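**Q** Some structures to go through are shown next.
Derivation of every value follows stated rules applied to the coordinates shown; laboratory data play no part. Because the structure is a prediction, the values reported are computed rather than measured. Cβ atoms are built from the backbone, for glycine too; each structure is taken alone.
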Structure 1
Amino acid sequence: MVADFLGLSGVHVFVTGASGGVGIATARAFLEQGAKVTLHYNTNNSTLAPLVAEYPSTTCMVQAQIDNEVEIHTAFEQSAAELGPVQVLVVNHGIWPPQNILLKDMPLEHWSRTLSVNLTGSFLAIRAYLQQLVRFKVQENVAVVMIGSTAGKFGEWYHVDYAVTKSAMMGGLTLSLKNEIVQFCPRGRVNTVAPGWIRTPMAEPALKSKDVVERLFATSPLNKISEPEDVARCILFLASERASGNITGHVVDVNAGMEGRVLNPVTVLPAKL
């Protein structure tokens, strides 16, 4: 029997980008609490198969290109038909193009693609979710949790496209949506988690670099790289009305206390400050 400390048993949670490292950890965390989880993926669902096999009656897989309006609408319709109306939306999807490109050299296509997936995709998923809340008159345990990034707080050179999308989510989108959602769900809440580096397959190659790790730890007092489960547990807390029912409009850092980014090694600092 699941010990329902967070009051999430039976709550329907929709996780975008569920096939990635944080997505899988988040979905599993909710399922372990007795929640029902819709697992959204773009093209590859092979990583989700073990979860579905383990929780066949409380999971639903939906495929959709996140920035395709028709496909996202259909995904939410399928989700509601299989598991009931969605109560919690976790906006977890996103792309981080690995190419290092200065803004002055960035092709419009590159910029547009990142904004389309990270921002337009978030808009479409949130809009479909809100419309479903109204349609089914959902009122209990209503919450949106978005995934931002330290890049949205400190910026990230060579990746201004990514940093801009995360900053927009952590700022204007979070702060505006938390005022709108209460117009039809008086206890509805909107918060964002902002991770730093996370030990995922996508990040592993970079984390093998001594220079990257040294810069990572230079302003992080805990000297700890987040595991996907660290982020998932924060999402779980913010999604729970029982645990965080009076918290909305906030960005919670999960980044080992990072204070900023080291731009210059000590050897190039001025001799006299």
Structure 2
Amino acid sequence: MNVPKVELKPCFLSPKKPKPEYPLFVYLPGMDGTGQLLRSQTAGLEVGFDVRCFAIPRHDLTSWEDLANNVLDLIYTELKRNSQRLVYLCGESFGGCLAQKVAIKAPHLFKRIILINPASSFKLRSWYVWASPLMNLVPGWVYDVSSVGLLPFLAALTRITQSDRQELLETVSSVPRETIIWRISLLRQFDIDESKLSQLTQPTLILASLEDRLLPSREEAQRLKNIFPNSNIVTLRDSGHACLLEAEINLYKILKDTNFI
């Protein structure tokens, strides 16, 4: 992927060789917002898709509404080149919440929807909800130290290469304290009209890591399956929250094996 310095406004990171004749695959990242952690999956996905990663500036403190509108504006810009393209929407963790917001704003735009350990499960961990406002009281230096301690909760480290572990740490550490606090507040306030989700009839695939130590992704997958009328769950038995970084996980293969392409 081309990785520009994202500072001014949200943008799409695109491959070095765009493939406008292929379906458009739009990836919405986790709370880091960089889109760079999809890199290990990009080569596989580019076999069948023209991939775009949504990237949010490090200091962006906008609402769900604004972020969803940003995503749609970028997609519509892509479609000006070929309005007949199929669009796949994929959201991971924080991006799984954003994907739900985007999907109900443009319910007929997407051919397929993929949700990976969506953080819409945040409220299922009640202590997260009451404890998260206290993060405003935590000194900045604690964030720098805690990034290392957070890694075992973010990922199954034994399933990730050393270089990807280092990149995960650097990516998590690059997000400013104020941005972390803001994005956690977005998760705490996340709310969506389930009746609108239940009207999304396109096939929806929900990936749930059974060894997710950060969020109750298995329970959330089942809850969402009961809402989305045309959905299926793929469970990743040994995977952690940041499953796409794991060497054994190949998202394109999962999509093929489940006849989702």
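**Q** To which of 1, 2 does the computed value 0.90 (FRET efficiency 1/(1 + (r/R0)^6) of positions 94 and 230 (r between Cβ atoms, R0 = 25 Å, to 0.05)) belong?
**A** Going label by label, the one that fits is 1.
**Q** One of 1, 2 was used to compute Cα extents along the principal axes in Å, for residues 166-237 alone, and the answer was 38, 29, 19. Which one was it?
**A** Among 1, 2, the structure yielding 38, 29, 19 for Cα extents along the principal axes in Å, for residues 166-237 alone is 2.
**Q** So, one more: A value of 32, 20, 19 was computed for semi-axes √(5λ) of the Cα gyration tensor in Å; which of 1, 2 is the source structure?
**A** Going label by label, the one that fits is 1.
**Q** In addition: For distance in nm of label points 7 Å out along Cα→Cβ at positions 70 and 246, find whichever of 1, 2 sits highest and give me its label.
**A** 1
**Q** Determine which structure produced the value 1.32 for Cα Rg over 2.2 N^0.38 Å, for residues 110-205 alone, calculated from the coordinates; the candidates are 1, 2.
**A** Only structure 2 yields this read-out.
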